[in-house]
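There are structures below to look over.
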Structure 1
Amino acid sequence: MTFYGYRRPDGRVGVRNYVLILPASVCASDTTRIIAQQVNGAVTFNNQNGCSQVASDQQLTMDVLAGYAANPNVYGTVIVSLGCENCQMDLVAAAIEERTNKPLKKVIIQEVGGTIKAVDIATRYAREMVEEASRLQREKFPMSELIMGTECGGSDPTSGLAANVLIGQASDLLVADGGTSILSETTEFIGAEHILARRAANQEVHDRILGIVHRYEAALQLVGEEVREGNPSPGNKAGGITTLEEKSLGCIHKGGHSPVNAVYDYAKQVEAKSGLVIMDTPGNDPSSVAAMVAGGAQVVVFSSGRGSPTGNPIVPVIKITGNKLTFAKMEDNIDVDASPIIYGTKTVEQLGDELYKMVQEVASGKQTKAEALGFTEMAIARVCNYV
């Protein structure tokens, strides 16, 4: 199978062709919103961080900012900073340039004379980039160029029985074609981490899988909390999930049956053509998806037994449910009904082929329902409180 995408100057392949108006901090976020609203083809998001952060916390934000600009779905980036934040313009620009050589422009609100002047300058930059991006034509590429993120949110028992199993089938198909699939949500490996670790390609990966789980639990315990006090969520419990271990056993199905070849830290660059890999992320949906997008995922497949509208500013999110009642109630939000697996009217293999075909179609330009509705939820993981 092949898909139609855009070759970038850094060699990677995008499935969308956006110009990103990148807020370096919370203080620039409203300005970037105003800029993006002026230019068809420009996108942005609300960055709640970028200032008042200690070094390790700021690094997570920096990795997401750089990763979003480097994501191949982005043609070029206009960085907008206030001027006095922790994520200084030179730091953000340098982090982006370490990852990619795509077009980059910079505007500092305090230096150009305030919001109105910053909007005027950045809007001109964005319009120029959008015009340049519009000249590109989609070309044919093998599926091995794809990095696919996998996520689950608002889970119920049908997630582990059908939707996540279906995602795992599509993941195996992509891996077999030489592509990359990312399994995320470290908190939802807990209780099943030993099963996942047995699939590690080597001892180093085995130890890393166990290590990220133990580190996550220990980090919460440092502030006197236990992960099981917040996970499963009230919605998970109302849907019928009884324990975190039960939820984890369902979550890891998203990785199919392929060996785990690597474990990446939050929002770090993922190597293409790597097979199945893990990224150390929270279970929180927007911040987990953000990390995989920053890592280079061009498409995300997302299961939800209870139903979720979550999207992303620069990456199409394909929504799947194994609950036929949820699909009937939230058909505006859900792209794929996986419940035929439970009722025996279709096999995992049949639906897996259909989902993989949809991934190909979305990569070639077909809009997901989250895209059509304009959903762009965004969050970045935190190490600690603001200072």
Structure 2
Amino acid sequence: MEQRQIVINHKKYRFNPGSTILEVAAENNIRIPTLCHLKDASPTGTCRVCVVEIDGLPELATACNTHAQDKMFVLTESARVIESRKETIRKFLASGNHNCSIGTNQERDWSLFQAKVLTDDGAEELCPAWGDCRLQDLAYQYQVQGGTSAKKPVNYPMETVNPLIIRDFSRCILCGRCIQACNEIQVNKAIRLGNQDTDPKVIAGSDVPLKDSDCVFCGECVQACPVGALVEKKSRYQWRPWDSEKVRTTCPYCGVGCQLNLHVRDKRIVKVTGVEDGSPNKGRLCVKGRFGFDFIYSDERLKTPLIRDKDRFREASWDEALDLVSSKFIEIINQSGPDALAGVSCARSINEDSYQMQKLFRAVFKTNNIDHCART
């Protein structure tokens, strides 16, 4: 394929036809900030944070959905570009319940604003995405102070009626990433943008709570959200990126082998995210992989083998329990044949354990009566 040449910040770079300015910049380690852009989804240019200056064009262009052209001259950090980004960030900070701006000592009403945030949020801490918010990062990067624009009132209450995801419309910036994550990445098509002509809102179904919609609670929308509009209920205020350790592992729920990042604090898992560049899932997870982690801390989890003694259970050693089980298996096979046995492998076992169990039944017991339990 014939390569063409573009000039970005006074340096020449080759690119393949069809590439966007954002893609060419990323390939050459030129950082252009984004909010609405989502990898592997259709670029929309909604947020306008990624604007660049193109020689010969009167208006700034969005890099995420503007295709690179041969001999195009682009500036990614000109004075016009920086001022435009600052104004965009100011508007986002004023679009709802955002307390992530800088310069707190310069804002007379900052403490009152924080107090109002606490009241609106119904929690003892500030924004649950504090430290893991792309808008906050941009506010610091471009030194944008909040409180300088009139705040837009939020007419939708926080949704907390499901056990897994909290939807805080007061922090939604309508970037559309959650919609793309649901419709294009996971293809669940459970949410969309509604009330576009009056008061825009991301809605599920006919504007019903997530629990009453087609949502399967994969949580891809949460991982895609760049602010605090969508957070996991289990990890809300339990996790900050700087006070936890990130451990990569493989999801234990099925044989696909999805890659997980376990966020661990005080030796407890407080949050799970998909590994964005990990195969085969590329950041995607199902409801089990993302939310089904706290069962390991259940008080009802058995930690010692139990043997029934008449009408009660008593604790036993592993040797005693295994000897009893093996003797019963031998007795059943001798009396009724191997097909009198059946095994069910738990969904919470790792794939290797399930493999070993089916080998035990098929190769040792000589029966194909082996199945898999899909309960969560």
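Some notes on this structure:
- Computing mean count of other Cβ atoms within 10 Å over residues 77-84 across structures 1, 2 gives 14.2 for structure 2.
- Among 1, 2, structure where mean count of other Cβ atoms within 10 Å over residues 157-164 as derived comes to 26.5: 1
- For relative contact order in percent (Cα under 8 Å, 6 or more apart) computed as 22, the structure of 1, 2 it came from: 1
- Parent structure of the calculated result 62, 50, 42, given that Cα extents along the principal axes in Å is the read-out and 1, 2 the choices: 1
- Each of 1, 2 could give helix-only ellipticity at 222 nm (-39500 (n - 2.57) for each DSSP H run of 4 or more, over all residues; to 500), but the derived value -6500 comes from 2.
Computed from the coordinates by the stated procedures, all read-outs in this text should not be read as laboratory data. Predicted model, so just to flag it, every value in this text is computed and none were measured. Cβ atoms are built from the backbone, for glycine too; each structure is taken alone.
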